Structure 1
């Protein structure tokens, strides 16, 4: 008899690990699908093979990465089931992932889907009625097995067809994790992530930045937003200069490197090569600056922010700054702007 294959939605959290391990222990080949967006785990795309090997080495689970970014940016315009406490469309997010996983089934020869959801664990997205809505709206009637809570739910096709022994599935419910931890020990898993919301749209500060765009309160229009725009919104200090120039300022070396790596041809970078301090990026500013009558003034404002947040030298408040962009690289001398202007230009989250 040909071995049955299942696709498992894989967050990397303990429940998704256990769901995949449990189904695999019942003789099914399990392939885990790790969805990423700019709001969660996007950096894994920098080295997919490293992540795949890590999950195989730690848990013995085969995983593939799939980028949902563009679908997700569209979803945020008007999620059918609304938002959570912040700007997190948790129910519609799960529907999107389940629908995409179903569409991927033929590619991998899969017969059903697996999810690590536990009945009653999350007040918004894991109530019994919500779990049913996710299954229905993702067009996964009968296809979506939740093995950790399966005995508390209607049997799925995998169970009625005999691909899975329902008696060996579980009846976990509620927010406690003691049973999950015990099951992890039985599988020899001792190193697993602590429970935490990894989605930046659930963060009260970062989500507000994204919400501004979708509400029409930012220099970028919602219909024009790109993945790189989102990644810039989620790093550093954010400023909006007069004339609508958006500036991102690194807060430490790690953020400076990230800003430099994300920079595109249409961006302008400003930094102090001879003194510790932030890197600033004027987003999508190249052409606008070249056609602007006050290019030097705008560059000086961005330079002033860099000096203001950089290392202070009392005997010399000015600093040499390097400008990269506009088709060239050149230096200017910059001076720190006032604290009042910093407050006026800073985008309040």
Structure 2
């Protein structure tokens, strides 16, 4: 038996990973206690996705409603499966800047202590397993805002002659910068994953994502940029753009593309790997550009407003440099760009969102 442990299994990345590796013949043990509902309210609950996952995957999927902060529960689960565990995908997290500032201790224990619990259980019971961590570009804090950016009609852009014109690499410093408390807790987790790779010679990887997105995202006001934006376009709910004239740029990677990258690493792992992996130059947009695309796809104008003050530690411009990953895995290429991603989000969710709006 080949088992994959997937945390946050009912969320965007976890559910995509569960489906992908189940289709490859693995048995999936999903860990998800719907903390997203606590973080962001009923509209962000992942129960709908959990139910769809259990129905679609059948015996290939076992769901465990475990809090990753509960080390004894995590250890008990890993002890049950032991050496059958070949892969651990740790995608569970508290993912919001704003929410982290409300409850810093909860944010840190979920993101950092929860990661430590997963790493230690893997080391104790499945040391040969590949451990993949869904990190974030927020580990770089607001250092990207120091880049030489200039204003265009719909976006900020970087000097085309700058060394980062093709995207930001892993060599950018994560020190001496404002991360947000969320970014700080993810830095702690990211460094732990690297350290377990180096110190214990475990096969670990940190994937520092840009905006991770796709049709299975339970987008909400504080997290899930494209999914929540499209939801507002469909339902007519108001959307607020925070600062930077709405020209802040994000690269966006489809969850399926990210899981394909996870699979490439799983097949040829190393220790303490770190990769920036977002949409890169292939798939990025500004807020204004994303609003325009949503309006075109939904066939209606959006009700959006502008707030002058940006979120603390937020990026004006982020585009990932995928060179390191594509050098290590030269067969990997992104399949989806922003217009395709938004169309998929719309097609998959329009009926559900309209039902919510009517209710």
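Read-outs: derived from the displayed coordinates by stated rules, not from any lab. These numbers were taken from a predicted model, which means no experiment stands behind them. Cβ atoms are built from the backbone, for glycine too; each structure is taken alone.
Summary of computed values
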{"quantity": "For distance in nm of label points 7 Å out along Cα→Cβ at positions 40 and 304 computed as 4.2, the structure of 1, 2 it came from", "calculated": "1"}
{"quantity": "Structure with the greatest value (metric Kirkwood radius over Cα pairs in Å, for residues 152-255 alone, set 1, 2)", "calculated": "1"}
{"quantity": "Read-out distance in nm of label points 7 Å out along Cα→Cβ at positions 96 and 168, computed value 3.6, structure in 1, 2", "calculated": "1"}
{"quantity": "Value 13.1, 40, calculated as Rg and Dmax of the Cα atoms in Å, for residues 80-119 alone, assigned to which of 1, 2", "calculated": "2"}
{"quantity": "Top of 1, 2 by distance in nm of label points 7 Å out along Cα→Cβ at positions 24 and 208, largest first", "calculated": "1"}
{"quantity": "Answer label among 1, 2 for the case where mean count of other Cβ atoms within 10 Å over residues 112-119, calculated from the coordinates, equals 25.4", "calculated": "1"}
{"quantity": "Which of 1, 2 yields 4.7 [distance in nm of label points 7 Å out along Cα→Cβ at positions 144 and 280, calculated]", "calculated": "1"}
{"quantity": "Of the structures 1, 2, the one that 21.9 was derived from, the read-out being mean count of other Cβ atoms within 10 Å over residues 8-15", "calculated": "1"}
{"quantity": "Which entry (1, 2) yields the derived value 18 for relative contact order in percent (Cα under 8 Å, 6 or more apart)", "calculated": "2"}
{"quantity": "log10 I(q)/I(0) by the Debye sum over Cα atoms at q = 0.06, 0.10, 0.14, 0.15 Å⁻¹ from the coordinates reads -0.30, -0.70, -1.07, -1.16; which among 1, 2", "calculated": "1"}
{"quantity": "For -12500 (helix-only ellipticity at 222 nm (-39500 (n - 2.57) for each DSSP H run of 4 or more, over all residues; to 500), calculated) the corresponding structure among 1, 2", "calculated": "2"}
